[in-house]
Structure P
Amino acid sequence: MDPVGDISATDGVPVQVRYWAAIRAAAGVPAEQVGAGSLEQVLASARALHVDSARFASVLSVCSVLVDEQPVGTRAPAEVAVPPGATVDLLPPFAGG
């Protein structure tokens, strides 16, 4: 198994990925758990869980991302560490906000 999505690769402590608004609708669930690593790896793991959903990939590409309530902003996902036990929030754009 790919260590990116393998929770055991992080000593059994997963990262929680929470979905909001349109990305939640595309995922069909409010949250999922994946292995820790870089944000790039976490997003790849989330994408892999929804490989059959073009809508998920489309919405994910425009989401703002928070790691433990801190905005990632313009930092490169490969350079953002997501430690075991962290929470990643995916927030798509929405009207009025």
Structure Q
Amino acid sequence: MAGLVLMGAVGVALVSALCVVLPRSRPGTSILFWGAWPGAATALDEARRRDDTEFLYEDYLQNTKTLAAICQAKYRMVAIAFRAMFVVFASYLALLMTG
């Protein structure tokens, strides 16, 4: 039984760790994102011509919200990975003690 728990916990820990290091994306684009260029340059130039500082503020705000959502999702995966590693450790000790 402890062996199955050990294998399952190792699998969960590995998948969680992979989810942390794999790149994430969210819907929407920002002029600050390199992949949005050169199209984003047009929007930025138009905002500059209109002297629209609100455009930059809104873009920074959206970018911050996007990054925060990505970080929160990654933090959840880190927490799951650590819990799974605790289960791995406990299962391994149980296997050692039961022979």
Structure R
Amino acid sequence: MNALLQCAVYLGALLLLVKPLGAYMASVYVGRYRFLAPLENLVYRAAGVQAEEEMDWKRYLWGVLWFNLIGFAAVYALQRLQHLLPLNPQNFGAVS
């Protein structure tokens, strides 16, 4: 019964948020509303990205490969160093 109530509350919240969230997303996609534009510009500047410049397939490929390589290295490091990380109250060891 509790699961059914949780599903009903979730569905109700989802239905209440459809219209305002959809309108917000549409305004962001067409460029009218850019609430986080300063943060976006800062990240672009730090990464050396030209927002107006088109990206060819080779540059896109290298970007995807580097992103995946860095992500893989980060996840690998987290798993190998799990026993040294804080917030590990059960003292789990490294994933083998």
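Only the coordinates and a few stated rules stand behind these numbers; no lab work does. Treat the numbers as computed from the prediction; the structure is a model and nothing was measured. Cβ atoms are built from the backbone, for glycine too; each structure is taken alone.
Check the numbers for Cα Rg over 2.2 N^0.38 Å across P, Q, R and tell me which is largest.
Largest calculated value belongs to Q.
Have a look at P, Q, R and say which one yields -7000 for helix-only ellipticity at 222 nm (-39500 (n - 2.57) for each DSSP H run of 4 or more, over all residues; to 500), as calculated.
Working: P: -7000; Q: -27500; R: -23000.
Of the options listed, only P reproduces it.
Which one of P, Q, R has mean count of other Cβ atoms within 10 Å over residues 60-67, as calculated from the coordinates, equal to 10.8?
Numbers: P: 16.4; Q: 13.6; R: 10.8.
Source structure for this number: R.
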